[in-house]
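Some structures to go through are shown next.
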Structure 1
Amino acid sequence: MTSAFVLLNVEPGSEEELLKDLRKIEGVKEAHRVYGVYDTVVKVEAESTEKLKEVLTWKIRRLPHVRSTLTMIVVE
């Protein structure tokens with residue numbers, strides 16, 4: 001199992017809508033609104049690094065209102 005934490009910058013005012021969309025994505029285990037440099041933090045789990053890449057590239061990063069992401073893959 002591969003895990004990652006993803007920090008997102010989103011368009012102002014879209015945080016709650018984005019959280020709802022994120023929580024519907026398979027592999028998203030947690031999604032929280034945070035204060036600071038980033039607006040949202042997401043915990044993602046996938047069977048492999050390749051599957052993780054698919055979730056990040058094709059599902060999370062393509063959501064409306066996502067401006068940028070920073071991914072931190074967990075090292076076990």
Structure 2
Amino acid sequence: MKTAVSLPDRVYRDAEGYAKRTRKSRSQLYAEALAEYLARHAPDEVTEAMNVVVDALGDAAPEAFVQRAGRRVLRSVEW
């Protein structure tokens with residue numbers, strides 16, 4: 001799908017420089033950036049995906065190590 005957007009000059013220049021450094025096309029860079037933005041700003045979808053995983057695991061009790069590791073990771077993540 002082709003589309004046109006308006007960007008501030010500085011954002012455009014920064015994006016062009018980044019695309020060249022990473023050897024990505026402008027389209028690829030913008031598509032990846034927008035996909036990441038949408039993923040980060042769709043918390044309901046993330047929650048739904050996590051719920052699907054939890055449901056798939058069922059009631060199997062994880063080992064104590066896994067429980068401790070999970071709690072440690074969850075405490076260190078910024079919500």
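helix-only ellipticity at 222 nm (-39500 (n - 2.57) for each DSSP H run of 4 or more, over all residues; to 500) was computed and gave -5000; which structure, 1, 2, did it come from?
It traces back to 1.
State the single structure among 1, 2 that was used to calculate FRET efficiency 1/(1 + (r/R0)^6) of positions 2 and 66 (r between Cβ atoms, R0 = 30 Å, to 0.05), giving 0.90.
Label of the originating structure: 1.
Compute volume of the Cα convex hull per residue in Å³, for residues 18-57 alone for each of 1, 2 and report the one that scores greatest.
Once volume of the Cα convex hull per residue in Å³, for residues 18-57 alone is tallied for 1, 2, the winner is 2.
Comparing mean projected area of the Cα convex hull in nm² across 1, 2, which structure shows the greatest value?
Largest one: structure 2.
Read the figures in this text as sums done on the coordinates, not as results from a lab. Here the structure is a predicted model, which is why all the values come from computation and not from measurement. Cβ atoms are built from the backbone, for glycine too; each structure is taken alone.
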